[in-house]
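In the part that follows, the structures are each spelled out as structure tokens.
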Structure 1
Amino acid sequence: MPATATLAVRNPRTGAADHSISLSTREEAAAKATALRANQRGWEALGVGGRCAVMARWLDAVKAQAVAIGEADAVDTGGCHTSYIQGFITCGNIGGWLEDAPRAFEALEWQSMSTSMPTVAVESQLVAYPLVGVISPWNAPLMLALLDAVPALFAGSSVLLKPSEVTPRVIEALFETVRQVPELAAVFNYVSGAGEVGQWVIEQADTICFTGSVPTGRKVAVACATRLIPCNLELGGKDPCVVTESADLERAATAVLRGAVYATGQVCYSVERVYVHESVHDQFVALLVAKAKAVRLNADNPRAGHIGPFTFAPQAAIVAAQIADAKAKGAAVLCGGEIEDIAGGLYLRPTVLTGVTHDMLIMQDETFGPCIPVMAYSDTEQAIALANDTNFGLTASVIAGDAAEAMAIGRRINAGGIFLQDTFLTFAKMRTFGSDSFGWSGYGSPRIGPESLRRFLRRKSLLTQTGPVADIRDDHHLGSGT
């Protein structure tokens with residue numbers, strides 16, 4: 001019997017390959033999909049109440065391992081504040097759906113008489129997609145995997161997860177808790193490997209949730225279209241922040257810095273472009289640079305620093321190339337700007353750039369690093385035009401003298417989430433409602449809020465004739481006036 005192939009996994013803090021994963025085969029992916037599909041029928045038959053009872057037991061298992069799960073996430077990502085609480089964030093995700101799923105089902109159900117044919121009773125039936133494929137990324141590896149997997153399970157689907165091969169440790173820790181709940185383990189499994197394993201998941205699933213880059217997202221969309229199955233894609237952003245002349249600049253600089261460099265800027269809704277009114281541009285930049293220089297790397301202590309290393313080593317090269325392109329085209333780097341190799345980890349201190357223009361890569365392409373390019377604008381119309389001059393449209397921020405001024409600008413920016421008087425407010429939408437992405441940032445239904453359950457359900461209509469049936473011999477009288 002041939003030995004199982006393995007793949008080395010790099011530690012982002014040391015640069016060493018100190019872990020490995022067994023690579024799934026195409027046959028293994030197909031076998032797991034077949035088993036999940038067969039078990040899904042019983043899972044859906046439990047009803048939302050029965051599934052909630054099982055998921056409540058899983059919540060207890062996750063609570064017991066929450067610290068260990070966070071530790072595994074921190075090793076995967078290089079450690080930041082959010083990593084260590086990922087186990088508890090997972091508890092919040094599951095616990096939130098325990099409350100929201102029954103109400104979400106109730107909101108989708110319908111039973112009434114037809115308004116167009118008053119003798120026909122109309123009743124809905126919700127039918128889960130049997131097998132949901134989730135292909136998740138290396139940044140926030142646990143949170144982004146479960147943002148799709150958890151509601152899919154509550155909806156009544158089985159889930160086959162393909163996590164990133166860059167950050168597999170936390171998924172292994174998670175599935176230790178899954179195996180403690182046999183009913184859940186029967187409908188929730190994962191496969192390991194690189195891009196081709198994701199392709200095999202697409203071959204087997206009935207619908208796909210993908211989070212990642214635009215180029216890979218295009219391939220996923222084409223593969224799903226070939227099979228005529230739906231997909232939901234989140235493909236990142238190039239999120240702007242507008243700072244007006246009347247804004248509290250101290251507040252604005254604080255918000256922009258956090259929004260741009262939190263988790264080393266490796267967040268889909270990080271601030272990646274800043275537009276500041278020309279009358280306050282220099283003052284804002286001075287404040288921003290001073291605050292940026294005070295940010296501490298976590299190289300000596302992952303729990304003490306503010307930002308960590310690049311989780312994925314090639315991302316450091318992408319960011320370095322954008323900085324080099326900007327400098328070659330006339331931008332000035334006021335702080336940061338150099339990738340630092342510290343004990344094998346690749347770090348970049350918060351990097352503030354000025355003199356940037358929209359012909360620079362750092363103002364066009366997703367950076368996914370702690371860079372803050374700042375550009376002056378002359379009036380509100382120009383600020384809005386600059387903010388909308390992008391192929392992306394995930395989130396945007398506006399910081400103004402008051403909320404009304406910020407709202408007026410925010411309503412005209414093309415993005416799914418608009419943060420007013422602050423940045424990085426996506427979590428405020430959780431359990432509230434979802435929003436759509438604009439442009440290249442995504443495709444499909446919202447993935448946040450109770451309505452996101454709808455992604456995994458098909459709604460049937462059951463129509464009952466309670467009156468006399470129509471006679472075809474009477475059809476020629478319709479519209480004749482006789």
Structure 2
Amino acid sequence: MRNALLITALLLGLAAATSSSAQSAPAAAPPAAAQAGPWRELLAADLAFVRSTLETRYIYAVYPGAIDWEAVHGPALARATEAAAQVKDFAGYRSVLSQYVSAFRDPHLRLNFGIQVSRYQWPGLALRYRDGRYLVGTSRLAGVTQGAEITACDGTQMDQWIDELAALDIGVPGVESTRASLAGRLLVDAGNPFYRRPAHCTIGGVETTLAWTPISAEAWAAATAPSTEIRDVATGLSSFGSNGEWIRLPAMTPRSKADADLYHEVIRQAQGLRKRDVIVFDVRGNGGGSYNWFMAILNALYGHDYASYYARERLRITPVFVAATFKAPPKDAPPDPFATPADTDLDSVIDDVRQVTLPNGHDVTVMGTSDEARRARPAGGPPANPVSARVYVLTDYGCGSSCMSFVDEMLQFPGVRQVGLPTGVDMRSGSPLPYPLPSTTATLLVPSMVRENRVRGENVPWLPSSRFHGDIADTAALQRWIREDVMRESARPEG
């Protein structure tokens with residue numbers, strides 16, 4: 001009862017002090033000494049819950065794989081326990097939990113916080129990452145113009161700064177998608193006691209002193225909003241040139257019945273696109289979803305026999321689940337409101353579900369078949385390719401999870417090229433399940449499955465054969481680039 005009252009009191013106080021939507025100035029927070037004890041107590045309960053959940057529900061704690069569980073978890077827990085002594089408020093509480101989870105470098109393992117702090121410190125600058133460079137996206141600092149490049153802060157190169165920030169947040173160091181997602185958070189201090197605030201940065205070749213000043217979260221969000229963003233968020237087809245087709249897929253699972261209808265329309269029209277001069281699959285910002293939808297498009301476009309011959313990467317995978325989290329589909333499931341297409345090829349190789357007790361004592365559920373021949377490419381040569389169009393897959397850093405699985409399949413088709421920017425990254429883990437923290441401040445998403453035998457490695461992005469050097473959100477510029485530059489380099493596919 002006491003803990004429940006403590007949580008309620010802290011959250012009510014925090015809501016008053018941190019509401020980012022309030023129009024008036026935030027209420028002053030209680031003195032640090034008054035906050036420290038309760039937040040540490042709350043952290044202790046949530047940290048114990050996260051630890052217990054990971055140990056029993058996280059696939060890499062249960063099933064030997066890419067992560068050496070003991071080697072990673074032991075030091076991560078020790079660091080979190082030590083850092084807890086420095087926590088005096090929500091910012092420190094959040095950081096300790098985030099650092100603990102981010103130690104596993106698993107993009108499918110994450111914390112979603114439902115509340116945020118309302119006051120930041122910033123130096124009047126905001127960064128954006130573009131084409132390997134860190135550029136000023138917003139400037140209220142005299143003498144510093146938008147677009148100027150920042151090459152180092154306090155003598156440390158920018159990539160290293162991002163790697164340090166990735167350890168405080170949830171990010172995979174050393175990859176472009178992390179640099180792009182965290183660049184905008186580098187020059188903002190949300191009161192994190194573990195954040196190393198830069199004092200000087202080299203901007204446009206000039207050493208510049210940073211003067212950090214307060215700003216509300218609302219004002220900071222408005223000041224640092226990107227001048228352009230991907231606005232093409234609707235699934236569908238559009239003309240591309242005189243005889244081309246642009247297929248926009250912003251997600252691999254429809255988000256509404258209306259969106260599902262648009263997806264079905266793409267599937268219905270796909271066969272009629274075969275004689276186009278060019279087809280572009282635009283998956284910018286596509287965070288994933290279900291294989292079924294994109295396979296339905298590929299089966300319609302290429303015909304089942306041709307698609308089945310080449311698109312076999314997902315068929316080689318053996319899903320292994322934490323047994324305690326596995327639930328077989330109910331026999332009397334309600335009707336699917338989206339009419340999700342069936343992936344008959346995938347269904348044919350997942351016809352055996354069995355529970356296995358591992359040497360470490362954990363139980364896992366294995367889906368698949370021991371008949372490797374059923375996962376192999378069909379005997380004989382491939383059918384004739386019915387698609388005469390040049391086919392491109394346009395990616396950006398936001399292509400993740402099953403969007404990357406889509407690229408896995410597409411790049412098996414002869415002549416298909418990936419263009420744009422590198423994709424995001426992921427591990428072989430998947431199927432994250434939600435676990436609300438006892439405090440209710442956040443939800444922990446824990447991968448319950450690993451995709452054994454996946455060919456693509458852990459946290460390895462797909463790299464484009466032709467890289468776009470402009471603003472990836474500028475669709476018109478991308479289309480000009482593909483017409484005028486990329487298509488001149490490509491030949492029609494064979495096979």
Structure 3
Amino acid sequence: MTKPLIINVLPEPTVSFYNNAEDVDGRRGLADNKPADYNGDQQLKIGFVGLQEDIDAARSWFAKLAQFHPAYESNASRYRDWPGFKDALGVELDLDDRYVRPIADEAYRTRFPRAHNGPVFDELVQVFDDKVASLLGDDSPHCIVVCIPNELGDLRVSNPGLTAEERALLETLRAEEESDQLALFQPSPDELKAAETLYSMADDLLFRTFYRALKARVMTHDDAVPIQVLRRETIEKGNDTGQSHATRAWNIAVSLYYKSKGTPWRPTALPKDVCFVGVSFHHMKRRSGHLVYASIAQAYSRDVEPFALKGANIDHNQRRDRQIFLNAEQAEALLRDVAENYEKRAGVAPTRIVLHKTTQYQPEELEGFDTAAKDIAPFLDLIWVRSTAFRMVRRGNFEPWRGTLCSFDKHTYLYTSGYVPWWNQYPGPHIPAPLEIGSPRDTDIEARAREILALSKMNWNSSDALGAYPITLLFARRVGELMAELGEDDLPNPSYRFYV
């Protein structure tokens with residue numbers, strides 16, 4: 001018998017700031033209360049690498065972040081004035097000359113025109129990485145801004161390390177991924193781009209970008225610090241080109257603060273001692289020339305910083321219904337590794353583990369996860385989260401509210417995007433797309449939806465504390481992009497600060 005349609009609107013989770021102040025909005029909460037870890041006057045030491053003209057432009061722009069800037073967007077509830085770095089985040093920027101490393105024009109100009117050649121591309125990455133490495137050490141900056149010309153930000157080259165057979169296989173896999181997306185979504189560019197968050201994307205191995213290659217290279221240093229790649233056009237845009245100076249200041253400041261080991265806000269709606277884990281798969285190439293998937297676990301908790309771990313390499317033939325999966329041994333080992341690393345960071349074992357995955361759980365995975373959980377956590381919840389073609393509008397063609405939970409028959413849909421009441425606006429161009437969530441076993445699906453909604457506020461790459469995906473899966477996509485640049489024996493840097 002078909003179950004009736006049930007619609008419920010979950011309350012928006014708050015996040016906490018200094019002195020345990022709470023708000024649903026990141027910018028408003030910071031402006032009114034300071035960051036969660038605020039402890040008095042501090043300075044953020046910021047390094048700069050790039051061509052001299054790009055560094056000069058960037059330092060001038062960052063110096064202006066100390067000042068007030070009005071927001072020129074029409075919705076004042078959503079777009080807040082920038083009060084200045086100290087008033088917004090409680091810190092001042094240290095832009096001292098000792099943290100500046102200019103790149104010689106000749107080193108760049110002689111290589112960029114030939115950068116589509118693999119070895120020259122690597123040389124260009126090395127030129128920038130050498131300057132970054134020269135800033136590392138006992139007196140390193142908290143974060144390094146890598147200033148790049150627009151032409152370098154657009155650089156995308158074919159991966160020269162692939163054979164013709166490997167490239168053909170990846171082209172087939174890419175076509176499958178695109179077909180899956182088109183089957184779920186109306187093919188608007190915005191929705192397709194959003195859907196890519198939940199896909200492994202063969203493109204990551206087919207093509208290389210300077211941005212990804214440099215980030216992957218930098219994080220392998222023993223004393224690495226996060227980098228912030230800054231395109232010249234980002235600081236040259238006028239207030240009439242989409243985002244005001246104030247909004248750009250908010251977004252880059254929050255990202256910079258987090259990368260500099262700060263905590264802008266913390267979740268309030270997540271239970272203590274619970275470890276949330278996203279499991280994903282990403283294309284890799286072995287030195288032997290055989291294409292494999294790398295399994296990755298991304299863990300998050302209110303008690304520890306987000307971290308990532310690499311699991312087993314999985315042969316491309318280990319697929320069912322076009323989906324890669326873990327065998328029992330691989331699933332068990334991955335979950336045990338997550339629990340061990342969680343306990344090292346938190347000082348206690350998790351009381352519950354919640355797994356997020358973008359595909360259905362296979363019997364082998366259930367067996368392996370259950371075997372591991374018997375020894376490491378009293379409770380284990382297995383949740384899948386995926387894109388869906390389901391759409392809904394309120395009466396009068398109004399968008400559903402963010403937090404709307406819709407259950408119909410055996411399906412449950414959660415709107416992590418939608419109408420935002422405290423903005424009095426839906427911040428999207430099309431009908432909101434929900435996430436379909438489910439589990440292979442009995443669980444309190446509304447409680448799991450509340451957790452996903454709270455986890456969607458943990459993306460510090462934006463200053464509004466709203467996201468379409470939980471950090472467990474958003475983190476996965478970012479790790480996967482850099483995995484394609486690493487060797488089969490290389491481990492990703494575990495800290496999420498390197499992926500923001």
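Just so you know, all these numbers are worked out from the coordinates, no wet-lab data involved. From a predicted model like this one, the values you see are computed outputs, not experimental measurements. Cβ atoms are built from the backbone, for glycine too; each structure is taken alone.
Overview of values
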| quantity | calculated |
| --- | --- |
| Given 2.9 for distance in nm of label points 7 Å out along Cα→Cβ at positions 142 and 390, calculated: source structure among 1, 2, 3 | 1 |
| Source structure (of 1, 2, 3) for Cα extents along the principal axes in Å, computed value 73, 60, 40 | 2 |
| Which entry (1, 2, 3) yields the derived value 0.25 for FRET efficiency 1/(1 + (r/R0)^6) of positions 422 and 438 (r between Cβ atoms, R0 = 25 Å, to 0.05) | 3 |
